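Read-outs: derived from the displayed coordinates by stated rules, not from any lab. Keep in mind that what you see is a predicted model, and the values were worked out from it rather than measured. Cβ atoms are built from the backbone, for glycine too; each structure is taken alone.
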Structure 1
Amino acid sequence: NIRGLYVNVESLDLEYYKKTIMEKAPFWVNITDIFKGTVRYRDVVDQLEEQLDGERLPRSRENIIDDNFRAIERIKDRDFQEQVIPINATIKEAIDIFYVVNSAGVNLTDAELALAQITGYWPEARELFKKKLLELAANGFVLKLDFIVYVLLGVLYNIGSKMERLHNIENLESIKIAWEKLNTDILDYVFNILKSQAYIDHTKEVNSVYAFIPIIVYAYQKGKNSLSQIEIKKVIKWFYYSQIRQRYISQLPQKLDKDLKIIVNEDNPFDKLLNIIALERKLEIEKEEFIGVDVRHALWSLMKFYFKSKDAKCLSTGISIRKNMGKKYDLEWDHIFPYSVLKAHGYDWNNRRKFALAQEITNRAILTQVANRTKSAKLAEGYLEGVLVKFPNALELQSIPVDKELWKIENYDLFLEQRRKMLANELNAFLNGITETDTGEVDLDILEMINQGETHHVEFKTTLRYDVRQQKVNKKLEEVILKTIAAFSNGQGGNLIMGVKDDMEVIGLENDYNTLKDSTHDGFELHLRNLVNTAYGVEFASNNLMVSFPVVDETEICLVEVKPSLKPVYTQATDKNGQRHEKFYVRSGNSSPEMPLSEIASYIQSRFNSD
């Protein structure tokens, strides 16, 4: 309702008329008067100057009022689309109009549009879906309507893309049948398995809920209560790895297409799905993966699942950390070494690396809410001593070192290093011990890797040495390639893909090939290895690099798989003056920055310290 709606022409705040604040405030103007032109910006300025006894309004304030008047007046020039829905329109026609309007505004997702179509030919669908979601939420599995749409697409068509397959009214009977089976049997069956055997008490412990979909489709194909214990164990093992290796963080529809095809066509689908994850990134957890990561990381959830599997106890109450009765016994996570104490010892925002170490998941323990509220900022030394006395095995059950020397604040970095080793070893043993899986060969899907875009473990480079803009060889580009290889080596390894632009366009290696005496991929690899040999040594090039030339859309590109190095890798870089300096690069997100000199020693101590 625009009647009585006023705008503050200095701040652009909107309020309905309030006599107490607007009566003697010229900058509050009826917005309709501005549209009609009965009030102009000079009128407001004159009234304000009159209140100042004729003193001139500052030019900056006057300009703001003028600019805001002009912005408000321009609203009249905007086109607002209007679409009339006839009284006698069918629901299908109304939905078609909805699509037209949606295309001109903020687009809804494919799943939301599919749900609108489903509701068009099955009006009760939305309420039925919402009712089931409320039931699941009451048991900790909080999901959205689009999740249900993905599930329906998965069980009916075994895909995760092409939501338009659900638009047609011909789906009505098959969707009703599928929903009846999902609602009464399959969803409850799957989530009970995950709660009881994968130790998932709430979806907030899960990195991506879409990893549930292959499991649901598998159970739907097999039927309720038809999974053997070995099949359940394989499902759980795959689920854990899908979380920590972030299977569904990007390219969700395409990955579901691939994974659901395997679910319905393979005898042991979760063995193969696990091998696909292993191709993207090795399954074994390295202790370095814990460095600087906080509770948002999927490794934290895996830690909780593992602790629950051991029936770990709250450090202060001795109560099991499985879901307990009463809100005050909800699980929380607290610093073992209190942040206030660490902050006083330099682990604050002023030192980015140290702040990350203070928040690291290896400095976290799981407590009940009532325990966390009473723990306060006790020194780790005294707090852990008390835990050891009251609940002798509680520290062991949460993989906390019992060496009391490590509990001292001056040994904090050593405590983190020891707990990283413990967690890496124990989590790997936990995952491997769930069940054995077939490690058969699967094809490397390089296109899928490209479609994910650049990540912590994937970097694209257009060329090795050919400068596209200058249209000639540029030696500086070769230095960038070496820097990227070093950054991957100094971290957890990764994949360098050459012949692909930053926007994921595959252009190939023809430009590079034409700069070489041997204009084939053999000549390209020889030149690349010679560069690496010179920069880092023959041993490094032989042991740490695997070079291949996959073909994508009939175009040859180069994939360099870089292993984590056993010792620090330094790079000779040339500055703008032509001077060469030794630099240390690390991988951070999807870039390879130089590490500040002040942080190198500490990083090397953490990353390359021998076991």
Structure 2
Amino acid sequence: MGQIKSPLVVSFSVAGDTTARKIADHLNGQLWLKSDMDGQDSKALLQSAFSAERSIVGVCASGILVRYLAPILSEKLSEPAVVAVSPNGEQAVPLLGGHHGANQLALDISALLDGNAAITTASDNVLGISLDEPPFGYVLANPDAAKSAMAKLLAGEKINLDGNAPWLEKSSLLLKDGTVNVAIDHLVQDGASLHIVPKNLIVGIGCERHCPADHVIALVEKTLAENNISPLAIAAIASIDLKSDEAALNAAASHFNVPLRTFTADQLKQEAVRVPNPSTVVLSEVGTPSVAEASAIKAGALLVEKQKTNKATCAIGISETPIDVDTFGTLAGALYLVGLGPGTNQLRTPVADMALRRTTDWVGYGLYLDLAADAKTDQIEHRFALGEEELRVRHALELAGIGKQVALICSGDANIFAMGALIYELLAATGDRAISDAAKRVAIETCPGISAFQAAAAKSGALIGHDFCCISLSDLLTPREDILKRLDAAAAGDFVTAFYNPRSMRRTDLIEIAKEKFLKHRPNNTPVVIASNLGRPAEKVRVVELGEFNPEEIDMLTIVMFGASQSKSFKRGSGETVAYTPRGYAKKAAKMDQAS
């Protein structure tokens, strides 16, 4: 079944639920029934699974899957398997990813249900094989040669195979003196044959701390070139887990478009008797006599012994078959700091949305996890109560430390009055607050979101068209005296000012004090934007004048924005009152008129 792992099985009708259950049980897949979705957006569910390269079995009309997935189709060489199954189980139709497992998946389902697999790819129907889309674990080195090779086979010619290809070896199309030359190996070929490369090599790397990335990449490329090895054969870069955060290793993995996988010192030490070039210095420093060779030999056997520079080492290991990197070593953990925006997925940034879909674990306040439900498939949720900020950040970092891909979910933008600063505070912490060494090494990627002040301004006009600032009125983490100083400075500095956490059940007076202070520097008709429940069904945005603003109407689900002295408001023909802050273009235009 290759890459087909825990597929998503979805039924779109009660008539298909029984069939879907049988398929999910047989494939050990995740089951979603239309009757159990509780308002879940089924289109978003399927697009989320597809974007995460997860196979999909839809017990429904094929047109449903086509309409839902068509907007996000891109490169057929990387698309997952998608199969439509009739509700009665009689037909299983591979729609996408035929040679990436969908054809085999359809055959498997049809055998289970005593139905028919409607295989439509010509190579499978006529020849029973395909060269233009090799199975999981193999890649075409020269795709342009594949079409002509398949055309020759369809015209009756035979394959002359040089190499091992389990999916071809029993085919009647093989002939030693065939005219369709197919080479299957990890070497660089001259281009005369169709070249299929098995991804069966591991590049083991050791390097000094902060080694330049171009130094490591150059060493690997030199080693490949000297041994006539195709970079396409690399399944992963591997090293010791102490180097999981090494920028050079991550850059090398990105350069060769493969993952970085790691092993503990004890796991590498297990290979000590097999490595030809152990080092007592390395043993004393990291607890294993070899990093590069031991990492590489985990593939099965050592193909290229350790190559050295003054900063790094490199070795190459080889497996007899393509390597499933999902089970090879440990994936370096990563923490994605995700800002959801104001609530609706329509205002979620693409980078945040993709992080939600690609991660294995979600950590956050329960409400925020609920707001992201449209992007959820099989991610594990770790829910925390309001006020447990440090607990949730520690948990997210430690999860990433054991190799998980974690989304720490915040509302708005995660770096604005949210968890961003706390992450780095804990990464730098020592003593009682210190996190584990593994957690300190995780990769951090911040996925920006649209903050509440941006959404509020967008809903009400253009109040932040000129200089602005943001102040949190919560005194839980900021001394009250500091908040009062900042209110004075913002009022005197004539900033448009957004107030986060404006009023709580306990703290009611700071927003009132803010109004008093700003009225000393602003006219009574200064526009004030009041925005509550942004991005949610109860959303309400309105513009009032500062003199009429009533702080008692404000709660913690509201953001308040006071305009600057030059800010203005007016009522449009629709009856909507909007607010804006001029940038100065009128003065610029007047000067240009005078100059002309």
Structure 3
Amino acid sequence: MPLHPVIERVTARIAERSAIPRAAYLARMESMRRDGPARTALGCGNLAHGFAATGPDKPFLRGRTGANIAIVTSYNDMLSAHQPFEQYPALIRAIARANGGSAQVAGGVPAMCDGVTQGRFGMELSLFSRDAVALSTAVALSHDMFDGMLLLGICDKIVPGLLIGALSFGHLPCILVPAGPMPSGIPNKEKAAVRQRHAQGLASDEELLDAEAASYHSPGTCTFYGTANSNQMLMEVMGLHMPGTAFVNPNTALRDALTVAAAERVLRITALGDAYAPLARQVDERAIVNAMVGLAATGGSTNHAIHLVAIARAAGLRIDWDDLDELSRAAPLLARIYPNGSADVNQFEGAGGLAFVIRELLDGGLLHDIPAVHGGRLRDQARQPWLDGTTLRWRDPPAATRDPSIVRPLAEPFDAEGGLRRLQGNLGRAIVKISAVAPERRRITAPARIFETQEALLDAFRAGLLEGDFVAVVRGQGPKANGMPELHKLTPTLSVLQERGQKVALLTDGRMSGASGTVLAAIHLTPEAADGGPIARLRAGDMIRIDSDAGAMDVLVDSGEWAAREPHLPNLAASRTGMGRELFALMRAQVGSAEEGACALLDASDRELGA
């Protein structure tokens, strides 16, 4: 099947726009490549420090032959998604030795959970934790002992951060190694119903805790299709996973077999052999386009409208929300996974999963059939792993969906267009996720209700003050203001109002969760209020029109009056200290806009290089 013309056009546009920074990036990566193992460039003292504690691997590393693999891990045992990584390094080291190589834990990266920090001060560190992960990855790899890397990560900011950091060492081959989702708990809709009842005071704290604990109940990622599980989809369509790795449960024989396969494979694709496959060449404009198409076609997390921009920039590529919007309008919606449906990712995998979706998109010319880290092409990624006794094998996904309420073929999509839109107008530019929003709720014209914090909106709800139709404007939540926290606590409240029959929407320069739900939400608004953006000039009662189908977002105020208004700049003093926020002042000062990826590291680097 030839490439869809929109895929072809957007890919060519990105390549042309990125020609200069991409060439500079590739030249830099090529200059870092060496003949022979990387550690051979180290002096004797340097090398002795590097192998001093390696035990059985010491003679191998001292001999300066063969590949040594860096393990960069997000392991911690507080968070369910990362706890399974505890046992991975021992398994990887054993496999490396059995295949004539070695592996070392090069370093760990922080892994914070938005589920724990939602509505708390710690959430103001969440987006910047991605940059901290990237920095930690770079520090780990800077020891220059390594010929390849395995990145152990899975959740929201961790995978983008690992990839951004690793791309600075893009001369090395790289495979992402996840841990998989926890088994299914109570249905997500049941959990959401308890949350809504609690927001109305109709369910006790104990009832809510019981529901949450029955949902988040064991090792593994949360089972809804938020940012963490969207990460895994992205790595599959970018060819950075062993095939079918995304949604295999932790602590199973199949999960271990896939980790073994990743370790064996990365040893074969270093510069020391004849199958060299550096990360820098894997993450090209085609892989980034695949990621945007996959995001749209599965109704993935809005957070990746930020993360993908930053990942692309780290590889010398330049994308924007117009690219994402155009691709989303060309890619039909093929999956309904909560919050865009009732199924979780385990049920999605059982119905055909990513292998089914990738095959359908490839057959429709909507994905590039790029090379993948496993040695084949993306077409081979459209296969599901299984164990034949103890032997890992792959097989084709089902010819037809096993559940048309969860996943559908290209000929019968849930929607003719994908799940994300770019909005623009006299309020700036924003992102909206429509895959979970009913068609009749995708547009609104209503007066603004202005809030400077999400707590102020919740207080107004509890006081019974949120009556009639309105657009809730929550401003002063952008990256420069307070690190751009997710405003997920608003979802149950706004959903309650909507179910009462009110027409409501959200407009904010902050983020919503990757689990954004059924309420129309124009988010990531740029320019943000802290930059004096148009949102800072809004006043209570201003009529706001949001039309996600048309991609339009405007305030209906006389142009002369609008131009004369002074911006109401947010008071940010309360977000400057406490819970470690004082340590992130440099990131707030350096960070660019959401559409630029909100990456303080890359924004500062580009300014330094004059890019």
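Distance in nm of label points 7 Å out along Cα→Cβ at positions 8 and 88 was computed and gave 3.9; which structure, 1, 2, 3, did it come from?
3
Out of 1, 2, 3, which one gives -11000 for helix-only ellipticity at 222 nm (-39500 (n - 2.57) for each DSSP H run of 4 or more, over all residues; to 500) as computed from the coordinates?
It was calculated from structure 3.
Consider the structures 1, 2, 3: one of them gives 23.7, 77 for Rg and Dmax of the Cα atoms in Å as calculated from the coordinates. Say which.
Answer by label: 3.
For which of the structures 1, 2, 3 does the calculation of mean count of other Cβ atoms within 10 Å over residues 16-23 return 11.0?
Comparing all candidates, it corresponds to 1.
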